[in-house]
Structure I
Amino acid sequence: MSVTSVLARKWRPKIFAQLAGQKHVVQALSNALTQNRLHHAYLFTGTRGVGKTTIARIFAKSLNCINGVTATPCGICSACTEIDSGRFVDLIELDAASNTGIDNMREVLDNAQYLPTLGRYKVYLIDEVHMLSKAAFNSMLKTLEEPPAHVKFILATTDPQKIPVTVLSRCLQFNLKQLPPALIVTHLEYVLGQEDITFEIAALSLLARAAQGSMRDALSLLDQAIAYSDSRIDEATVRNMLGAIDQSYLYDVLQTLLARDGVGLLRIADDMQSRSLAFDVALQDLATLLHHVALAQTVPQAIAEDEPERTRLLELAQIFSAEEIQLYYQIAIHGRNEIDLAPDEYAGFTMTLLRMLAFRPAGTKAMLEQRTAEVTAPPTVHATETLVPKPKQQLQPQPIQTISPPVNPVEITSVALDWSTLLAQLNVQGMARELAKHCTLESFIEGRLTLILAPQHKHLLTNKMAQEKLQTALADYFVQSVRLSVTLGVNNVATPAAVEQRVKQTRQQHAVEAIMQDPFVREAQAQLGAQILEETIKSIQ
């Protein structure tokens, strides 16, 4: 295979249909061209390599194609071919980073008054327009206010915040988005297919992630990978080229954190240093992995069926709590941001791992003990022992029901333990709390806690993770292993959700009554004919 030119130039889209992504911009411009509803100035914003200049050139072809103003330029007429080659006299491209002054802009705008030489429109493409001086912007403003009919301005910038509002208000603005990795991978597959180069998908995924949303950067990295490899682009080669860490190290880091093994974490870091792996990239990849684990916990269907690490991700999603993953993610991204401030990258990386080891969300003690316990059988409850909450947590008074002494030393039922009051003490949130709120306590016998869930809420049983989190919270609260069982049935007593709703209604009623009896309100009603909108009254308790 012989690559005749840089891939980013060779595979630059020449018509809207070839563009990868930016459908919202393409659709709007295509409609404007088809309906001949053209604005005199357009502003394209977005990070580097997302297609700002490419779209501008296609738009210039659409305006000047021999077939007329069209959303599908022919690509073969003199206007189209000369625009593609950068030789079209009526497409004036200006790099504002190099031409920031008033003199440059005045010269450009003076020429704008003359009719096009060859084309239908004179198109001024000003790249990095935010770099213009204040005087240059003021000079441009007059032309933007009263533009000649034959002139179109296309402004492009990576920093729209620096453009004066007076200029922004006279432009039709389009924000180009960063391209998702999956879309970049698909395009790279197509390019390599056309170039007849074999590859591994995992290698393309690494290139797409390293490109950070820029198709141009992705193609430049692909060029580098082709030069770096020997007829085949594989994952190992690309990892070596990018200095990326082998994903197995990341899984080892999480498994070692799970075991709370500080020595093991330092051993992994030492091994990485001996292989000259980039620690800043390692923290970036670790944050990416943690993001995928969080997705596996909350939206498992977001993990593709053909994802090579799907099984491992789902396993990690089960053995870590959501709170732990969120905490580790925050520590990882902060560690990466601060790694340049560390004495060296090794110190910055290991300090980040030590933070993960030192901190953990509240309420995970029992879960950690349960992970390391070798005996999984529930403990025997002796006749002289009654299960009670932790001494440091005092049950709060509950307005609907009261707590009575246990009926039997080895059995706690809903008579002995009020579920609403207990739930208020549990460290559980999200779907786990939602499940618990719609249950009532049936029994708690020899470590097995049985809840009754009304049939109308049976959809809550489909979330196995919620049940596991609730079981963990109960085990942490009672400081013993708890087996949770949730069954469908009729609730004979009020659920915590019902209690909560009843309390809210009572508070709301009190709030309405207080407003009704307020002297100022009553005077306003009497003298001004004011009306009270009860739906706007909210209890502040």
Structure II
Amino acid sequence: MKRTRFGLFLLAFTLCLSLMIPVLSASAEEEMNVAATDAEAAAKLGLLIGDGNGVSNDYLGKMSTRLQAAIISLRLQGKLQDALAYTGTDNFADATQVGTANKPVLAYLKAHAELGWNGIGGGKFDPLEMISAQQFYKVLLEALGYKSGTDYKYADTISFAAGKGLTQIAGVSMLTNNDIATALIESLNGKTPAGMTLFAQLQDRGVIAKTAVQPSGTRIGLGKNAKLGTYLTDSAGRTLYYFTKDAANLESCQGQCLTAWPIFYADKLQIPSSMNADDFGVYKRADGTEQTTYKGWPLYYFAKDMAAGDVNGEAVGVVWFVAKQDYAAMVGTSATLGNYLTDENGRTLYYFDKDTMNKSVCEGTCLANWPAYLAKGSSAPTGVASSDFGTITRADGSKQTTYKGYPLYYFIKDVKHGDAVGQGVGNVWYVVDPAKFTGTTAGAAAPAVKTYHIDIKDYSFGTGPLTVEAGSQIVFTNFDDMEHNAVAVDGSFKLPLMKKGESHTITLTKPGTYDYYCEPHKKFMTGQIIVK
């Protein structure tokens, strides 16, 4: 029996038409409870409390603040109840920014300067300011018993934390509660100067119940590479890969292939909170060997990766690529079609030869049979430019992903993994070979589309508004070391966070004025696009 999981996804269309894409089958059986998230573990252990709705997805997606970090710091040190009950009246000047229940916490921190929360100067704490990985790793290191200024320099926090096994959120500029959860669970294996694990120390302090059990699943880590971005690793930091030929046949790698690309398997996984447990499964191969899958793709190692951080398997044979959680599209390979674009779950993507640049003419019944594709991520495999993916707004206001300016679609009759039944339908529907695709027949006959660029530099979108013609391509490119995005005030567009060198393209077809901001730096990073 073959086992894996494919999620259901729902697409809404105009004319009151609702359509559910069939779950792609791989003659597979779901494996339940393969993975547990760090957020689940942190909530179960009482390390993360959440808001009025608990540790919800909405809470986890929110940016974390200095106040939250301070509360977590007090909880880990077993001092939170003392802080909540504190009656001292001397407080930070900006304590009015927090609710009544949290004012004693700030007063307690001011009265106990030895805890390291001395504010930002001028008698202020800045409780609602977002926090960085450097700041939160300082919190965790202090919980372990290492003091900034004594055991390490604050400027060296990230590297010192890495030496204690704390790496998962390094490089994240502004933390969400997802990041906080992952860092908390990662820290439980950290060792105090006396050699005790943080988990055991928290049990001794009464922060964690004596009967509590530490998360024991095999860790899925998130490695980082300057060129490749963030990718999946095992608990030792070894890179995990997917094989494009598995799009057509999940057992494409056989014999000597498996010697070069060994299988990755774990019966239980512990995953970062930013990942979805439902994306992981187990596939049972014909010989009985089990293999962990991610979004339906079997995972592999590369034999020539000798150490954590090695990514020597990327783009080997143009069929092996690192596994990521943020692909805008992936590449599949079949003997008949060659390389072609798929979504993150291996579903085949198509273009419509009647479409023109940034314009879909597929509506009504056409759209029911050929649902519009909207990517969740922004990265692409080596050899496929992430800047070639963009987003258009359809006539009904819904969004659709484009490749080189042309809309991408599914085909409703593709019902199992590897199906490409839509290829050649009506002599107008085709798979997209990323290396060969240059546009449609209709697009070649249409007037050229203008392209404008917004370069993000020095925490700025540039001076003054950008004026463009309706239907033009607008390419945002980040040149800063810090991650940035662009979010329209009216919700017309929301770009994913872009690392240095990454780009994202949008198209605005409706005339008007679009104010936007960078989500992590919205206090001062704003811009405006005027569409004529």
Structure III
Amino acid sequence: MSDFGALSLVPPLLAIVLAIVTRRPILSLFVGIWSGGIIATGTHGIGQTFDWISGSIGDVFHAQILVFTLLLGSGVALIWRLGGATAVRNWATNRIRTQRTTGLTTWILGILLFFDDYANTAIVGNTMREISDQMRMSREKLSYIVDSTAAPVATIGLSSWVAFQLSMIDEGYESLVNDDDLDVAAGDVPGVFETFVGSIPFNTYSLLAIVMVGVIVLSRRDYGEMLTAERRSWQTGKVNRDDAQPLQEVEEDLREPIEKKPMLRTFFAPIVALVAVTLAGAFWTGYQEWGAEQAEEGAPTTVTEAMNEEGVVQALVDIVGAGDFAAALVWGSFAMVATAIIIGLAYGLFDLGDSVETVLEGFNLMLTAVTVLVLAWSISAVAEDLGTGDYVATVVGDFLPPELLPIVVLFVAAFVAFTMGSSWATMGIVTPIAITVAYNLTGTFELMPVVVGAVFSGAIFGDHTSPISDTSVLSSTFTGADLIDHIRTQIYYATTVMFVVVICYLLYGYFSVPPIVFLPIGFFLLVGLVYALSELDGLRRGVDPKTSAGPQEPPARSAQDRED
């Protein structure tokens, strides 16, 4: 239990409330961190505040993500400067003619780029932003589609997430074996990979969040603040509200693009370099680490032998999971910048001096996002030092009936992720505790896949609804949306999915309905809720909930709209 008890909740909750009320995430995060310093050290609070901030920057993983973000900003700036965005706009104008097609393309891209959520948000956000603006899709809607596919896809795909999740399951099983009071032998625990695979159907929020995006895009129905945003964008052409503060705004922060020779290769070649080098780097570093571990254990050291002994999927998960994705992302983003510069020089679009200046402009483009990222990591460190996650995870005790345990684990993980702003930190804290509580309640391993899936589901939901989440920050950044507007519009859809997840868990717990049955039920329930909620919201406002999607051609703008 946390030494600070309920006080450990104050810093993250203060930051979240201030961010939502004031719409100033940087100030809100700093105040939250400072309050944590005061709680932890009293009068030395300001010193502790800067220690946390400095520590977040000094962390190797975080430093690599910052370098990746800055280099990615330079890649975006170079693509913009060389006319890549213009070429895509010209190409898309003749092929992507509706918001539905735009949303569908964004959704499919998000599903295909499953290997890392950071790279996913960066590539999809930057690729589709210009096109979605042409179709008058609000930045809030684009950010929702990007955010609600990135992490959910990464948590069930062949990615760095899976490796981390496997390690957390393993840690939970080790805690059972090492607990003298439980008398659990190492040979009694199920396989870690077996538990992970079994948890996928119970990672119901991630599965249904991906489905929800498809339902929203294909039905062209919106409700809540997203309906407001979409109607504004469709009717006035304002993809952001007037007083929005986007974390990245290419059009305002960079010089005019070079229009003399817009080429699609200028846009896609740097992105292909980013993806190819990142995947190759992850596989190479994973193979090196995996080979060293295999040699120490006397296990097969070639990929072919491992595939024959463990199976293809298990071997690939082990290899890719052992990779250094943060380093691979840095290499990939550098390759993106280098490729863009080479194209610009080869086609005589700019000289070396202009390329360097554009790179620096790209750094500047990401300064706000980098600041928010550092502060979001810092408040996560505050929560960790104060024991916020341990307090929330243990306060529920072990008195619950097994039927309700998955739902309680789901909400505990969601609250921890919401207050810490990190799904990984949440998984690290809650997974071992959930495994121990599940074994104490049942004396068997039957519920292990269920509670593990519930942890992952809750962590992703908390991430999607928290304004201090790093993935929310990056989704807003690469789509050019206001961070708080993104959270305020997405929370309606995330909460709808969460409601359906609870229904699915209740069906499983009290009626023994298996995933093969409750997942289709969840799908149809989602569809019904989207139609019902959109109709109700439309009736309440006196508008058509589908008007925001409109016909193929945008409505004519009024004289007042054009002046605005």
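Read-outs: derived from the displayed coordinates by stated rules, not from any lab. In this text the structure is predicted, and so the values were computed from the model without any measurement. Cβ atoms are built from the backbone, for glycine too; each structure is taken alone.
Could you figure out which one of I, II, III the value -15500 for helix-only ellipticity at 222 nm (-39500 (n - 2.57) for each DSSP H run of 4 or more, over all residues; to 500) was computed from? Label of the originating structure: I.
As an exercise: FRET efficiency 1/(1 + (r/R0)^6) of positions 189 and 261 (r between Cβ atoms, R0 = 41 Å, to 0.05), calculated from one structure in I, II, III, equals 0.10. Which structure is it? Label of the originating structure: III.
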